[in-house]
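There are structures below to look over.
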Structure 1
Amino acid sequence: MQVGFIGLGHMGAGMAANLLRAAHEVTVFNRSADKRRPLLELGARAAATVADACTEETVITMLADDAALRQVALAEGGIVSTLRAGGTHVSMSTVSVALTRELTAAHEHARQRLIAAPVFGRPEMAAAGKLFIVAAGAAEALRKCQPLFEAMGQRTFPFGAEPAAASLVKLTGNFLIAATIETLGEALALVGKAGIDPAGFVELMTSTLFPAPAYRTYGTLIVERKFQPAGFAAPLGQKDVRLLLAAAEALHVSMPVASLVNDRLHRLIAQGGEKLDWSAISQLAAEDAGLRRTGGS
């Protein structure tokens, strides 16, 4: 397929590379031109503007937040104003439910289609083509985009025809990861202060009660205090938790644990942890227990 790809950060660069390796024709755009070079070497074409990346039937965006996606999609010369009628915008960013609904309406007005397809997975999974993709939108558009999803991920989970559903599912999943990090941090602070080997504790838990990737990945990061370079920086984590709380408020759903995690991320960032991985909130529990915060921070 011929596709435009906008946003070549930690995640987007690997995703676009896998599209090229799967023999798709990819035109790439990024505000920092130097991030395009490795992809150009793989055969990508460079777009000088957002509009230049929207000349094909499908354009993918992988951007950091609502503000970046809004600018790329809705500003003059953006996706909505330049993508052809009948074209499809695949939004793979983790953004608010409200913005996804706004984009859905804008694309419908322009006789275009929006697919929301946010992903679960850290940068190493993006590079390996092993992401889990949550996709929602018109069935025919989803079917046409499936070859793209197969190049970037190991499995696609459809969540119906309303794109906003995929955005809410992704935010809710990220909340569960953040809550997992917090509980791991608290548990490791407890066993650590008692003089119990934290690595052994994580090995026990991930081999028995909690054999899930999130526990293995973040348990290891916490024990080894590998918070830099950030696979998912703390400000992005707080952004997602805030968006979750906004969605919960709109639906009149109380989420006290989400509020706690939001406070933890706010404290980490206020103490200078804006460049750390969001798993560094685990060290706040260690500090609260009177353990010295060391490594990666």
Structure 2
Amino acid sequence: MGPTTIVDGGRPGAPAIGGTVDDIGDIRRMYDGDVESEAERLDRHQLEYELTWRYLETYLPSGGHILEIGAAAGRYTLPLARRGYRVTAVDLSAGLLRENRRLAQADGLVGRIRHVQADARDLAVVGAGGGYDAALVMGPLYHLIYEDDRRRALEQVYGVLLPDAPLFTAWISRLGILGGLMRYFPEWIEERDEVRSVMERGHDPPDRHKGGFRGYFARAEEIAPLHESVGFVTDVLAGVEPAISADDEAYNVLEGERRRLWLDLLYEISAEPTQVAASGHLLYIGHKPSIA
């Protein structure tokens, strides 16, 4: 692969991609305006990061070309490239891609990573060659509040994957966020219209002013059927913050063998139905079926 480049996908945040109705330019501006916070997010959520890696190590092929959508500042991009994968790193935010590229250059990885600015709902710019051996969609789906947009993004990925290629998608759990809201934003419960909208529809009221974090909070039981409606075969749905609710620090302070043993146990229970919906973040793993 040639030198690292940023390729503009053409219309990030545009209001009409193949008939889509949601202009997500506010999401792009949010991330462009707070690159540092997003780059540090997984420092705060260490269990989510380490359990996700357990699943990546289990299901990724031993080599090949990975499509990473929602690559952000490179917390998965760079380690994947270090392990020998070629990575096409896609993000809506030009600011996050610049940071991703800066870190790749500092790490001597520019020859293994291609950076592409694009909307997850329109991947024509990365699909020209197709033939990806795996795909990570680690964030975009929880910023698409309409089901048609989430399905469109998954269809785009399905179309560029090779048969048997695994897919990893990240979600925020509608029920799993309640512990964090109670701890950090206890006043949220008093916003009754917002509470009812989130619990019934998975997102804030449509007339709410755009700005800040705007997302879709999924029910665990809807995730596999959505992927399967596109053609994917489900392997597992896991909670990547099992048993800790909003208490990240309880895991973050663990060290050495004790930390490894806790990670082993939490990985073991992460796909149990009693844990999945209660986890703040969820991870879906499936694959594109073989050609019959």
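Every number here is computed from the coordinates shown, using simple stated rules; none is lab data. Keep in mind that what you see is a predicted model, and the values were worked out from it rather than measured. Cβ atoms are built from the backbone, for glycine too; each structure is taken alone.
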Give the label, chosen from 1, 2, of the structure having the highest value of distance in nm of label points 7 Å out along Cα→Cβ at positions 92 and 284. 1
semi-axes √(5λ) of the Cα gyration tensor in Å computed as 36, 20, 17: which structure among 1, 2? 1
Consider the structures 1, 2: one of them gives 1.4 for distance in nm of label points 7 Å out along Cα→Cβ at positions 124 and 180 as calculated from the coordinates. Say which. 1
Out of 1, 2, which structure matches -16000 when helix-only ellipticity at 222 nm (-39500 (n - 2.57) for each DSSP H run of 4 or more, over all residues; to 500) is calculated? 1
Comparing 1, 2, where is relative contact order in percent (Cα under 8 Å, 6 or more apart) highest? 2
